[in-house]
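Listed after this line are the structures, all set down as structure tokens.
Read the figures in this text as sums done on the coordinates, not as results from a lab. The model shown is predicted, which means the values in this text are computed figures rather than measured ones. Cβ atoms are built from the backbone, for glycine too; each structure is taken alone.
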Structure 1
Amino acid sequence: MESSISQTEENYLKAIYKIQERASKPASTNAIAAAMSTSAASVTDMIKRLSEKDLVNYERYRGVTMTKDGQRIATTLIRKHRLWEVFLVEKLDFSWDEVHDIAEQLEHIQSAELIERLDEYLEFPRFDPHGDPIPDADGVFTHRKQVLLGEMSANEVGVIVGVQDHTSDFLQYLDRMELTLGTEIKLLEKYAYDDSVKILLSNDKEIVISKKVSQHLFIQKEFLEK
């Protein structure tokens with residue numbers, strides 16, 4: 001099946017999958033267009049092609065959903081992308097803000113044997129360098145309890161385990177602020193005026209971060225709660 005699918009079609013399937021995953025409802029044409037940085041007309045043409053290949057279902061005014069074949073292709077792409085990101089960071093010493101674009105290219109390699117050997121070589125990682133779950137060969141994701149930092153209350157503690165924003169600017173900002181994965185934090189205060197928050201790092205450093213940042217950091221509270 002995958003060999004008859006172009007890279008552009010693969011990218012659309014992955015985008016549709018992620019939109020559905022976030023919104024828990026069919027993906028709209030406008031949402032797909034925004035994700036792919038293209039026009040609604042181009043999306044309509046592509047949806048027709050994918051529908052003819054039985055990879056998506058489209059209902060006018062209701063949106064696009066994945067078929068089982070479409071979902072399988074999308075999760076396989078996500079699996080390859082995230083495994084390559086682990087490889088680039090852990091084995092080639094790339095930083096977490098450098099790997100996305102490279103992995104976008106590597107994810108289209110079709111060799112299933114290569115990916116299974118890569119997974120074994122990396123000792124079967126469950127999460128990528130940004131904290132996103134890596135699906136296994138059957139497309140099953142590992143889920144964990146996590147909340148956004150902005151959803152926490154004062155005096156709650158936890159560990160940074162993921163990010164929602166994968167842009168280089170955001171990840172470089174987190175590096176400068178020492179807010180990388182594995183960092184222990186305690187929320188000291190929330191400011192009603194602009195929803196910014198003051199947090200305490202494990203090195204006793206206090207910093208104030210904006211609402212925008214706190215809405216893109218995932219925290220696992222179970223590690224440190226008492």
Structure 2
Amino acid sequence: MDYYAIIVAGGFGNRMNNSIPKQFLLLEGKPVLMHTINAFHECVLNPEILVVLNKQMHPHWLSLCQEYGFTTPHKLVEGGEQRFFSVKNGLSEIEGEGIVAIHDAVRPLVSQALITQAFKVAEETGNCVTGITPTDSIRRITNEGTTQAFDRSEFILIQTPQVFDLNIIKKAYQSSYASNFSDDATVVESIGVTINMIAGERENIKITYPEDIEIASILIKKKRSS
């Protein structure tokens with residue numbers, strides 16, 4: 001079986017209040033994206049790695065690779081206007097059959113154990129999406145501007161990797177773009193496929209706000225010490 005990983009790194013990270021895209025911010029001495037690529041490179045299934053990045057950022061990324069001596073094998077792919085089109089571009093670079101994991105570039109702490117498990121479940125069932133149960137109470141804002149409480153045990157916070165049989169995910173991405181496609185699971189679900197869930201990891205955080213870099217640094221140091 002052939003395995004692939006599409007790492008989606010197209011965002012500019014406006015919520016970071018930083019002119020540097022969040023995938024390029026330094027985490028423990030090297031850009032976040034390098035940590036993410038290495039996480040998949042170290043997986044025992046040895047997936048081929050494709051990094052989807054805004055074309056304007058390609059030269060900067062290549063210069064970072066040279067600056068930090070980063071030689072982990074990966075293929076650069078041009079990103080699209082929305083995540084949907086970025087993933088679609090990545091899929092178009094893969095020929096034949098196999099299993100593909102799609103992962104956020106700014107989730108650098110994903111473990112090899114979770115990556116491997118997700119690949120294997122997708123190989124057996126056709127797809128696998130990772131997620132965690134919320135620990136906070138949940139309320140929904142209504143159209144009237146009030147809020148309504150929900151039972152948090154009925155909800156899952158979705159993470160990546162999201163892993164799919166290539167035949168299934170490619171068929172799904174032949175669909176026209178829709179604004180409710182919030183992730184790859186919703187795209188696949190739109191063609192009538194049931195989504196299979198496994199438990200994600202609390203430490204598989206998404207670098208979204210400035211304090212997330214500090215949290216990720218603490219978690220990396222903790223992992224090293226253990």
Original post:
Comparing distance in nm of label points 7 Å out along Cα→Cβ at positions 39 and 119 across 1, 2, which is largest?
Top reply: 1
Original post:
When Rg and Dmax of the Cα atoms in Å is calculated, the result is 17.5, 55; to which of the structures 1, 2 does this value belong?
Top reply: 2
Subject >> Given 3.4 for distance in nm of label points 7 Å out along Cα→Cβ at positions 23 and 175, calculated: source structure among 1, 2 >> reply: 1
Subject >> Computed 23 for relative contact order in percent (Cα under 8 Å, 6 or more apart) - originating structure among 1, 2 >> reply: 2
Subject >> Given -9500 for helix-only ellipticity at 222 nm (-39500 (n - 2.57) for each DSSP H run of 4 or more, over all residues; to 500), calculated: source structure among 1, 2 >> reply: 2
